[in-house]
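Quick note: the coordinates plus some simple rules give every number you see, no bench work behind them. This one's a predicted model, so the numbers in the text were calculated from it and none came from an experiment. Cβ atoms are built from the backbone, for glycine too; each structure is taken alone.
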Structure P
Amino acid sequence: MLKYKVIFLYDKCKLTRKQKHKGENHLMMKKWVIGKTDSELAAQLAQKCDLSPLCLKILISRGLDTLDRLSDFFTGVRLEDPFDIKDMRAAADTVNKAIEGSDRICVYGDYDCDGVTATALLYSYLECSGADVMYYIPERAEGYGLNADAIRRLADQGVKLIITVDNGISAVSEAELIAELGMELVITDHHRPPEVLPRAAAVVDPHRSDCASLFKDLAGVGVALKLCAALDGGSYDAVLEQYADIAAVGTIADVVPLNGENRTIAALGLRLLKNTENRGLIRLTEKTGVNPETATSTDLSFTLAPRINAAGRFGSPITALNLLLTEDDYEAENLASELCDLNSRRRSCELQIAEDIREKIDRDRKLLDQKVIILDGAGWHAGVIGIVAAKISEAYGKPCILLSVDESGEARGSARSVAGFSIFKCLFACADLLEHFGGHERAGGLTLMAENIGEFRKKVAEYADSLENMPFFELHADKLLTREDLTVGQIESLSVLEPFGEGNPVPVFAVIGAKVQNVIPLSQGKHTRLDVSYESTVLKALCFGRSPQSLGVCIGDTVDMLVTVGVSEYNGRKSIELKIKDIRLSGIKQTQALSAMRYYESFSRGERVAENISALMRPVRSDMLSAYRALNVHKSMPLEMLGCRMFLQGINFAKTRICAEAFCQTGLAKLCDGGRTLTLLPTAGKVCLGDAPIMKNIGYTDT
C-alpha cells in the first residue's frame, strides 16, 4: 500500500486565511488556434498601399488578401438603398400615411440596449416629423416582445399604428389581436423569422427568405435607421448626421458582426460622438470617464452599453430611453447617475451569483465533468444569469445553462455555448420538458418547472452524448508575435483597424517560449504583472483579475501566451505592453492534453473506458510522489498549471487529475475556487492514497 507520513504546521502553510480569486482560472484547457499569414504577400501589398506590415499580416490571416478586399474594409461599405429590404416601401407608406392623418403611432421596443436605442431613434425621428407618437417598452417581467395586455392598453389609448423595433417577427398571435382591435402593424426586426410571418401592413426583416437586400446582419437599431431613411425618401444624409451616434451604441452592444454596413454605422457613430448633441450620451460619457474624442468600440461595448442594459435588468428600460431622449442637462445628469447606480447593483448581483456557483462546484466537483454544465439556484436574478453563464462557459470551456428558481417553482434559464454546439438544437431536443424556449447556436433562453430540472439534466446529457464529438472551446490568435512586430510604430498602426467587435476582433497574438524574469502583484494582489524575455526583448505582460498565486507562474518558467498588444506611455516614453488572455507552460502538446482531459471526464462520469486507455490514465507510485512534491513547493496551485508541470515530467493530464482527486478524497488537499485551485491541507499522520475511491476505481495496485 502506498503510504505517506505528511505533517504540516498551520503557520508554515498559511492556510488559516481564506483565499479568494476573482480571475478566470481555467479548469479546462482551451484549444489554441493560431492563424497563418503570408509575409511575402504582405510585402507585395505594402508596396501598393500605406498599411503597415503588421496590419497587412493580420488582415491577410483574416482572409483580406487582395487590394479590393482591403479597400472595401477600410473605405466602408455604402449603405444599401433602404428600399432593397423587403416590405420597406410598404412600411414607409403606412407610417407616412399615419403621420399625415395625425393617427397616434406607438413605437414598441425592447428592454435591451439595441431595443432601447432603436426606440429612441425612431421615436425621436417621428416626433421631429410632426407625428402623434408615443413609445412602449415592456418591462423585463412582461417578457420579450409584443404581449396581449400591452396591446389592449395601447388600443385604449387611441393608438392606430404600432411599429415594432428589435422585435415582432415571431408575434403571430399578437399580430392577429392587433388586427382584431382595428390597429395597423409595421414590424421591423432583425431576428430569424418563423415559417409563418405575422399579419402586418409590412414585415421588414433582412433575414426574410424573400428579401433581396445583400447585407443581412443589421442590429435592430440598424433596421430602424433604414426605416427613417426610407421615410426621408431613401436618403441617409440627415438621418446619419442626427442619429449615427445612437445607432453605433446599439449596433456595437448587440454584438452583430462589425463588418459591412455595421462597420460603416459604427465608425461614423464613433466619429460623431466627439461632437454629439445628445445630452444623455454627453452626461453618460462624463459619468463613466469615456473621452468622446478617443472613444472606441470597446468603450461603447464595455462601458456605455452595460449601463443602458442595467436599466432593463434592475430598474425600468424607460430610464435608459429617457436618458437618450432628454434635452435637459439636469435631467440627463440625474438619469446618467441612476444608470451608473443600477449597473453597480448589476455587478454586485453578478458577483454574488458567481460566488454561489463556486460554492456549489466546490461541494460537488462532478458538476464540472458533465459535457454541459447545468446549475440552478433559488432567487438568482434572471436579468443577470445570462452574463454569468457566458463567464462560466468561458472559464470552464463548456456550454453552460443556469436556472433561476422562483418561489412559484418556475425555473427561468439562460444558456451560453461554444462554437459547434447548438444550444437551440439542444433545447429543442428537450422541448417536451420546457414551457418556453428560444435562441440560436451560441445562446438561448428557457423556462421549465423546477420539478423537471432533474429530467432536463438527463435529456441534455443524452443530446450531448448523441453528438459524434463535443467541440473544444477555442481561443484564436491572428499570428505569432515576432521580433519585427515589436516596435511602437507597428503596434500603434493597428489603430486603423478600429472599430473592433464581433467579426473584427482586437488582434490577438501568440507568444511562444517567453522566459519569466519577474512576477509582480498589482493592486494588493488582484492583478499580476510578468516581466518576460521574448525575442531578445524584455516586455511587461499584464494579467487582470488574477493574483500571482492563482496564475501559478514562477520566475524561471518558460511560458506560452495569447495576448493583445498595446502601447503605454510614462514620463513621455512609450513602451509595448502585453495583456494576457491565456497562459500555459511551454512544451505542452495541446492535442494530447485535451484528449487526456476528455478521457478523465468520461471516467469520472462513470462511462466505460477501454482498458488500454485506463492503463494510460492509471498513476503509479512515482507519479503521485511527483504531483505531491510539485504541489508541496507552492502549497496551492491552479489545477491546470499543476497539469502543465506534470506533463513536462512525462505525466499526462488524466493521471494528474486522478492524483489530485485522490489527494482530496484522503484529506491531503482540497479543490477550491470553483474547482480551479488545488490546495494542500494541514494534516498529520499516515495518508494512504491507495485507499482513495478513485484509485480503486481506476484499478490501482501498489506494485
Structure Q
Amino acid sequence: MSRLNFTLEKVAPGSRARAGRFQTAHGEVATPIFMPVGTQATVKAQTRHSLKAAGSQVLLANTFHLLLRPGPEVFKRIGGIHRFMNWDGPVLTDSGGFQIFSLPESRRMREAGATFQSYVDGDVHLLSPESSIAMQRDIGSDIMMVLDQCIPSTAPYDEAQAAMELTHRWAVRSLAARGDSPQALFGIVQGACHPELRKRSADFLRAQPFDGLAIGGLAVGETAQQRYDFTGLVTAELPAELPRYLMGVGTPIDLLEAVHRGVDMFDCIIPSQLAKRGTVFTSEGKLHLRRSVYKFSDAPLDPDCCCQACREHSRAYLHHLIKSDEVLGWHLLTIHNLSFYHRLMAAMRASVLRGDFVDFYERMKRELIRSDEDNPCVHPKKAQIFRYPRRGDYEIHPGPGGFNSVRQISSGEVMHSTNRPDDEAERLYVGQSDLAGRFATPAEAGDELVIWDVGLGAATNAMAALRCFERQREELGPDNVRPLRLVSFECDLDPLRLAAGKGGYFPHLRHGAPHAILADGKWTDPSGRMQWELLHGDFLERFASAPRPDVIFYDPFSAKTDTALWTIETFARLREFCGSKPVELYTYSAATAVRVALLRTGFFVAEGAGTGPKATTTIAFTHPDGASQHPQRPRLLGAEWLARWRRSSSKIPASVPAEKHAEFAEQIEGHPQFG
C-alpha cells in the first residue's frame, strides 16, 4: 500500500499528460507539480512567505549538503526540517547521488557506498544507502529518495549497466533501511541513453514496494530531443498508479514536453539561477534584464503576472538591481520565475482536466521558446572563454574545495587532486614522518637530516618540509634545530615555474626559496641550518649523486603516467643505494602493484595514513624494526593483506615473465614480515 495514496484523476486524450493527487503528512499535493530547490533547507534568496505567495507546494532539500552542515544532530534535537526552516508544507529530500557524481576528484564508489571528502571540514565520509536513509529519516522529509549512482547520460553501455545494477542493489537496501517509517520512498530509474537498460531498470523497480518512481540520469549530457525520447520511453514502462518524478529538469519547455509524456513531478535550480543572472520567463518571452534596452523602461516585468516583482516594480528598476548585483534583484526575479513555473503547472493541470491538453501543448510549445519580440537581441561578439593559466604541458586546475592544483594536460593527471595540497603534504609526508620531532631530536655535530623529495612538482611537499623546519627553528632556536638537507628531484620544471609565477593561486609559494631554486638550483636558510637543492633531470640518472636519504617523500605522477618510477627495477636500485642505512619511504599510492614491488625488493611495507578518498597510503622501511621504532607505530601489512593479494588479479607485476610467476609469488609469501 502506497504511503502517498496517489490518485490518478485524468489522463489527457491524445497525450500521456496526467492530473493527479497524493497525500503527505504535511498536506495534499496536486500534480503535475514543480518543486523549488532548497538545497540547504532554503530556496536561495527566498523566504517562506515569498514561496507561499508564488504558489510553491513542495520544497526539495538535499541530503548530501545537510549531512555535512548542519548535520543530523541538529535535526534530531530540533525535530526535523519542517520545524527547522519553519515550512509547513511537504518536503522531498534528494539522496545525494547527483552531488557525489559532481565530485569526480574527491569521491570513490564502492558496493558499500560512496566515500567522499567533505567540502566543509575535509573529513572523509561514507554515504551508503543505509546512512542516506538514516539522514533522511532524521531530516523528517515527507518523500525520500534512494541513493543511486548517477553517471553521464552519454556513458557507454557497460558503464551504464554497472551503475544501473549498483543502483538497483542500493534501492533494495534503501527499502530495508526505511523500515516502518511513514515517509514515502521513491526508486530511481537509471540506464543512461540505452533503451534496453532503461526498460530493465523500470521493470526491476516497479516490482519493488516503492511509493513513486523517478527518472534519473537525464539532463547530464544528452541533447534535448534525447531527453524527451528517453522520458517517454521510461514513462511507458512505469505503473500508472504511482507518481512519476523527472529529476533535475528543467526549463519551461522541458516541463511541457515531459508532462506531455506522462511525468508528474519536477525540480530544478533554473528559476533561481537564471534570476540571479537577470533572466526571466514571461508571457512575452524570455527577457535578459541586464540588457541596456530595459534601462529606461517603466513597463512592468510581465503584464500578465501579479507577483510582487510585476506588481510593484518596473523593468528599469529591476534592470538597475541586477546590474548593481543587489540581492533584492535576485529575490524579486526568483519570485517571478517561480510564479511563472507554478502558473504553468497549474495551467497544464487545468487543461488535462478539461480534456484539451493537446491544444494547450501545441500553443505553448511555441510560446515557451519566445524571446522579447519588442526588443530583439543583437548578439554581442562571442565572449572569450576564460582559461586558467598554462605553461607547456601544464595548467592551473581549480579543486573542489576552493584550492588550486597543477594539471598535466596530456595525461589529465592532477597533482593533489582531491585534497588541499598543503593539507595533504602536512598529513601524508610531514606529519606522518614526524618531521617536527626529528628536527627537535638532539644530533651530533654534522648529523644532518636528509630528505629526498621525489617529484618536486609545484613544490608543495618541499615547502611543507621547509615550513616545518622554520617553525622548529623559531621554537627551539637556530643552534638547537637539527640541520636539514632537502634534495628535490624533477625532470620538468614547468609546473613550478607556472605555480611560482601565479602566487595568487598558490599561497604556499609566497617565499623566496622556490624562486631561488628556479634561478640557482639551491637555497640556504639564513640560519645556515637548512640547505635545499634541486637535481634537475631524470631521477633514475641523478639519484646516485645525492647523499643517502633518511626520509623519502615519493610523490611522482602515478604509474600510468610515470611508469618507470614505479617498477621493481627502480625500487631495487633504491633499496641497494640505501644499503644498511635505516630509510623510510612515504608515498600516496596504496596500489597492490606498488606494495608488491617494494616487498619484492626488500622493503618492509606498512599501511600509511588515509588521505582524501584513499583509505590508506604506504610507508616502506629498509630496516626490519622500522615500523616498531616509528613514533606512530604504523601497521605492517600482514595476513589479511596477504590473503587479499592472493585473490588479486594484479598480484604479479606485468614485467615478470610467466615462467617466473610461481617463484615471484613464493618470494612474496616468504618475505620476513609475513613470518
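Of structures P, Q, the largest value of mean count of other Cβ atoms within 10 Å over residues 139-146 belongs to Q. Comparing distance in nm of label points 7 Å out along Cα→Cβ at positions 451 and 475 across P, Q, which is largest? Largest one: structure P. Of structures P, Q, which gives 22.9 when mean count of other Cβ atoms within 10 Å over residues 147-154 is computed from the coordinates? Comparing all candidates, it corresponds to Q.
Out of P, Q, which structure matches -12500 when helix-only ellipticity at 222 nm (-39500 (n - 2.57) for each DSSP H run of 4 or more, over all residues; to 500) is calculated? The partial results should precede the final answer.
Details: P: -12500; Q: -10500.
That value comes from structure P.
As an exercise: volume of the Cα convex hull per residue in Å³, calculated from one structure in P, Q, equals 194. Which structure is it?
Derived from the structure labelled Q.
Kindly point out which one of P, Q the value 69, 32, 30 was derived from, the read-out being Cα extents along the principal axes in Å, for residues 35-242 alone. For Cα extents along the principal axes in Å, for residues 35-242 alone, the value 69, 32, 30 is produced by structure P. A value of 10 was derived for relative contact order in percent (Cα under 8 Å, 6 or more apart); which structure in P, Q was it taken from? Structure of origin is Q.
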